[in-house]
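Scrolling down, you'll hit the structures one after another.
Any read-out appearing in this document is the output of simple, stated calculations on the displayed coordinates, not a laboratory observation. Bear in mind that the values here come from a model prediction, so they are computed numbers and not experimental data. Cβ atoms are built from the backbone, for glycine too; each structure is taken alone.
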Structure 1
Amino acid sequence: MVGGWRYARPMSETRKPKTSHYAAYIGVLLLGGLSGIAGTLVHRLGATQVFPYGIIIAFLLLTSSAYWARSVVGAIGIGLHIIGSSSALWLLMGKGPGGDVLIPVWSPAFTTFVDQHAGIIWLCGSLLVQVCLLILPSRWLGLDK
């Protein structure tokens, strides 16, 4: 106490999480799966045009959810996020009942470089972005407490 006044703490320090760790872990795992599915659905938008905006949106979505997982649950959270998103991506990469794929890797019908390689960029880049967020120090990400 200085001068009779207490310094107020931020709400994030005074509030304790009401859910258990297991619920947070399951939530982060599901968030990883959902961000992988949503990114897969948009990653090919604009691939045949000059500006491939879909893959940028997909990476922004995945990066923001992975950052949130690391900031809320920690390294275990981003590890579970990687498992959830990678599982969703590799499941969606397979052929569907009619032979359709959501992450095509290469076809002679693709015309531009991004159009030909969007699937590989999305598969490898999604893992690379999350691993980079995992190995970066907390102070670089503004997560020091």
Structure 2
Amino acid sequence: MSQISSSDVSFSDPSTEEFRYQRIENESAFEFMWKAEKAHLMSKQYCDKYPSCKKFKADKNKIRALSRTMHGYFDALDRPIPLFKLDAESVEEQAVDGRHKVTLKVRVLNHECKNAVFGRLKDGYSRTDDPLIMKTYVRVENPNTFCHCLE
């Protein structure tokens, strides 16, 4: 698990903006419970420890809505290393409904992880020349904060 991400779990239901805009998975990935875990790009403890990060502690732009399975893959909750990582590729300057589209590269650890991760991506994903990378997107209010917290 990244030292700055968090395994603390709080939930987001489908009526929330986090679920609607800040998830990378198809709705079917959330099965019958229809609850996403709020996966923090920076943990509250990390934000408390480093003064330069305190301003991000309660910022909603540092959250991804992930299923329990995908949260585990991303933060290595039940394995020694994460199965995938996210990198910001681009940000659309024009906001829609107050949110900017951030295109993300989803990079899996190896070929064995591809189906487990890529098979869960929401509609609108795209392939790349690299078989271990796919692209998807989220929509956030402050793309600078989101991208900073993602680094």
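Using Kirkwood radius over Cα pairs in Å as the calculated read-out, with 15.5 as its value, let me know the right label among 1, 2. Walk me through the numbers on the way to the answer.
Details: 1: 17.0; 2: 15.5.
Label of the source structure: 2.
From which structure (1, 2) was FRET efficiency 1/(1 + (r/R0)^6) of positions 74 and 114 (r between Cβ atoms, R0 = 35 Å, to 0.05) calculated, if the value obtained is 1.00?
Numbers: 1: 0.50; 2: 1.00.
Here the read-out was taken from 2.
From 1, 2, which structure was helix-only ellipticity at 222 nm (-39500 (n - 2.57) for each DSSP H run of 4 or more, over all residues; to 500) = -5000 calculated on?
It was calculated from structure 2.
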